[in-house]
1. A value of 4.3 was derived for distance in nm of label points 7 Å out along Cα→Cβ at positions 15 and 319; which structure in 1, 2 was it taken from?
2. With helix-only ellipticity at 222 nm (-39500 (n - 2.57) for each DSSP H run of 4 or more, over all residues; to 500) derived from the coordinates and found to be -9000, which of 1, 2 does the value describe?
3. Of the structures labelled 1, 2, which one yields 3.3 when distance in nm of label points 7 Å out along Cα→Cβ at positions 47 and 303 is computed from its coordinates?
4. Looking at distance in nm of label points 7 Å out along Cα→Cβ at positions 263 and 279, point out which structure of 1, 2 has the largest value.
5. Match the computed value 26 of relative contact order in percent (Cα under 8 Å, 6 or more apart) to one of the structures 1, 2, and report its label.
6. Computing Kirkwood radius over Cα pairs in Å, for residues 111-286 alone gives 18.9 for which of 1, 2?
7. Comparing FRET efficiency 1/(1 + (r/R0)^6) of positions 23 and 71 (r between Cβ atoms, R0 = 35 Å, to 0.05) across 1, 2, which is largest?
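Any read-out appearing in this document is the output of simple, stated calculations on the displayed coordinates, not a laboratory observation. Keep in mind that this is a model prediction, so the values were computed, not measured. Cβ atoms are built from the backbone, for glycine too; each structure is taken alone.
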Structure 1
C-alpha cells in the first residue's frame with residue numbers, strides 16, 4: 001500500500017514546552033521544492049533551527065525543526081505545505097495539462113477600501129496583521145488622511161483561498177477588521193478590481209537614480225556592505241573532491257529570518273538540484289550548512305566561472321537579502337525597502353508586515369505606502385515605498401529608523 005497524499009506532510013509537536021516542532025515532508029521531488037516549502041514556513045512566521053534534506057531525484061525526504069508562536073495554525077500550515085508538494089499523479093499528461101492551465105491564470109485582485117474616523121499609530125500594522133491571518137496577499141496600499149483627521153485606506157489584495165468573491169469570505173474579512181479597528185471603522189467595502197484599477201495599482205515606475213545606483217548593486221562593496229549590521233563573516237567553500245557525483249557547498253554565517261529560504265531561492269533560480277543538505281543554527285545565532293548539489297544536467301559544477309558566480313550570489317543573499325534606505329522625498333522622509341523577486345514571480349513573504357511592525361514600535365505614523373515591481377540591473381525587485389508622517393514632530397533620526405526596520409526584517413529584534 002502506497003503513501004497517502006495526506007501523509008506527505010507530518011507535523012509533530014515537541015514533547016516538552018519550548019521544544020521545536022518537527023515538520024516531515026516525504027513526497028515526489030522537483031527542482032525548487034525546498035525553496036517552496038521554506039517560503040511557506042516563513043509565511044507562517046516560523047524559524048527553522050535545524051534541517052535535513054535527502055532525495056534521489058524522484059522522491060525526497062525533508063525534515064525541518066521549527067520554532068513558532070503559540071498561535072501558529074498547524075493544520076493550515078500542513079494544508080499549505082501539501083499544496084506545494086508535487087502530486088503523485090504529476091506524470092499524468094491529463095493532470096499536467098490541467099495544472100499548467102490553472103497556474104497560468106493570475107489570481108483575481110480585489111480592492112479593500114475602508115474609512116476610519118481617526119488615525120492612530122500602529123493602525124496600518126494592525127490591519128496588515130489581520131490580512132496576513134486571513135491569508136490575503138497585499139499587492140499595494142494607499143493611505144490618505146483628510147484635513148479633519150479621517151483616514152481612507154485602499155488595499156489591493158489577492159486571496160490565497162480564492163474565496164474573496166463570496167459573501168461569506170467578505171463578511172469574515174469585514175468582521176475581523178471591525179474587531180481590530182472598533183468604533184473608528186466608519187465603512188468597509190470589498191470589490192473585484194477591474195483591469196483599469198489593477199493597472200493603476202502597480203505603483204510608480206520611477207525610482208531616483210541615486211537610489212538605484214547604491215541600493216540595488218549586485219556587487220558587495222570593498223568594506224562593510226551597506227546595511228549589513230552583523231560582525232560575523234560569511235564563509236562559503238565549494239568542493240568537488242568530497243563526492244563522486246555532487247558538488248559540496250559549505251556555508252558558515254549568521255542566522256537571520258528566512259535564511260534557508262534565501263539559500264534555497266537562490267539555488268532554485270539557478271536551476272540547481274539539492275540532493276542532500278543539513279543545516280543547524282546554534283543558540284548564539286550562527287548557522288552551519290552542508291549542501292550536496294548538482295546542475296540540471298545531473299553533473300557537478302566544474303566551470304570556475306559558474307562556481308564563482310554562484311558563490312558570489314549566495315554571499316550577497318546572505319549578507320544583504322533585503323535593501324533598506326531612508327531618504328528625502330522633497331521636504332518629507334521616505335522609507336524604502338526592496339527584496340529580489342523569485343524567477344517564478346513571487347516576492348518575499350511578510351515584508352510589509354514587518355515594516356509596519358517596526359514603525360509601530362518606533363511610534364511613527366505612515367502617511368502613504370506603495371508596493372511596486374521594478375526591473376533593475378536585469379533583476380526584478382519588489383519595492384516598498386513608505387512616506388512617513390512627521391506632522392506631530394516626533395521624528396526619529398533616519399539612521400535609527402533604518403537600523404530598526406532592518407533588524408525587524410532580519411529577525412534580530
Structure 2
C-alpha cells in the first residue's frame with residue numbers, strides 16, 4: 001500500500017500537468033499523511049537540506065561552462081577538428097558526429113547542449129552530402145546521449161550526491177563506457193550507410209589537420225585538464241567544475257574572443273535559470289528520498305525483487321528494464337532523484353559495486369533521453385533540425401537499439417566497466 005500511495009500520488013500529480021518538482025513534494029506529503037507523521041516543518045527542512053550540499057555546487061559551474069563553450073566557439077572548433085580528421089571517409093560526417101559528441105561531452109556534460117550544437121552544425125552538412133535527413137538527425141540525437149556519461153557529468157554529480165557514492169570514481173569509470181557507446185553508434189552507422197551513394201567531403205591535407213588542431217588546442221586541452229586533475233587528486237569534482245567554468249570563460253573571452261562582455265550577462269542568466277530548475281528538483285526530491293527511507297519503501301521493493309537477489313546479472317537486467325520503462329515517461333534528472341534512493345539499498349544488499357551500478361544506471365537514463373514521448377534530446381534535435389518527431393523516431397531507432405546492446409554487454413560483462421576504471425583510477 002505504501003508503494004501505491006507514493007507512486008500513485010506522483011503519477012497523478014504529473015498527469016494533471018504539475019511540474020516534476022512539485023509532484024515530488026506532493027508525493028512526499030501524501031506518504032507522510034499515509035504513515036501518520038505529517039509536519040510542514042519536516043518538509044521545509046528537507047527541502048533546505050536537499051540544496052545544502054557542497055558537491056552540488058558543481059552543477060551551476062558545469063552549466064555555466066557548457067553555455068560558454070557553445071557561445072564562445074569552443075564547441076565549433078571541436079567539431080571542426082573531427083571534420084578535418086575523418087570527414088573524407090565514406091559516411092565520414094557520421095563518424096565526425098560521433099567523435100565530436102565524445103569530445104563535446106568532455107566539455108559540457110549536458111546531452112541537450114551537445115545535441116543542440118551538433119544538430120546546428122552537422123545535420124545540414126550531412127543532408128547536403130546525400131544522407132537521409134531522418135537518419136542524420138537520428139544519429140545526432142543518439143550521439144548527444146554520450147554527453148552525460150564521459151566526464152564531467154552533471155548526472156554523475158546528482159547520482160553521487162543522492163547515493164553517497166564517490167563522484168570522482170564515477171567520473172573516471174564513465175570514460176570507457178562513453179567511448180563504447182560511441183563505438184556502438186559507429187557500427188550502427190556503418191551498417192546503414194555502407195551501400196549509400198554519398199558525396200563525401202574531399203580529403204583534407206595534413207596542414208589543414210594541424211591548423212584545426214592548433215585552432216582547437218585550447219578547447220581540446222580542457223578535457224585533459226579535468227581528467228588529469230581528478231586522477232591525481234589535484235581538485236575535487238566540485239573544484240573541477242569551477243576550473244571548467246573559469247577556463248572556458250577565459251578562452252572564450254580572451255583567446256577566441258567570440259564571446260563579448262556584453263553577452264556575458266545573458267550567459268550567466270541562462271545558466272542560472274537552468275541551474276535553478278535542477279537544484280529545486282534535487283531539493284524537492286530529498287523530501288521523497290527521506291520519506292522513502294522512513295516508510296521502508298526500499299525494503300518492500302527488495303521483497304518484490306527477492307527472486308533475483310541471488311543472481312546479480314538477472315537483478316541488474318530487471319532493474320535496467322525498469323529504468324528503460326520509467327525513462328519513457330520521466331526526464332533524466334527526476335528519474336535519478338526518484339529511483340536512486342529506492343534502488344541503492346537493493347544494490348548494496350545484493351553486493352553489487354555502487355560505482356559499477358551508477359555507471360549502468362546513468363547510461364540507461366541517458367538512453368532514455370531519446371525515448372518518446374518525453375525524450376528531451378529528441379525534442380531539441382527535432383526543433384533545431386526542423387524535422388517532425390515521427391520522422392526523427394524513424395531515424396533514431398537503429399542507434400537506440402545499438403546503445404541498448406552496448407548496455408546489455410556492460411551488464412553481462414562487468415569488466416568492460418570496472419577493469420578500465422581500475423586502470424584509470426590508479
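1. The structure behind it is 1.
2. It must be structure 1, since only it matches.
3. It traces back to 2.
4. 2
5. For relative contact order in percent (Cα under 8 Å, 6 or more apart), the value 26 is produced by structure 2.
6. Derived from 2, not from the others.
7. If we compare FRET efficiency 1/(1 + (r/R0)^6) of positions 23 and 71 (r between Cβ atoms, R0 = 35 Å, to 0.05) over 1, 2, the biggest value is for 1.
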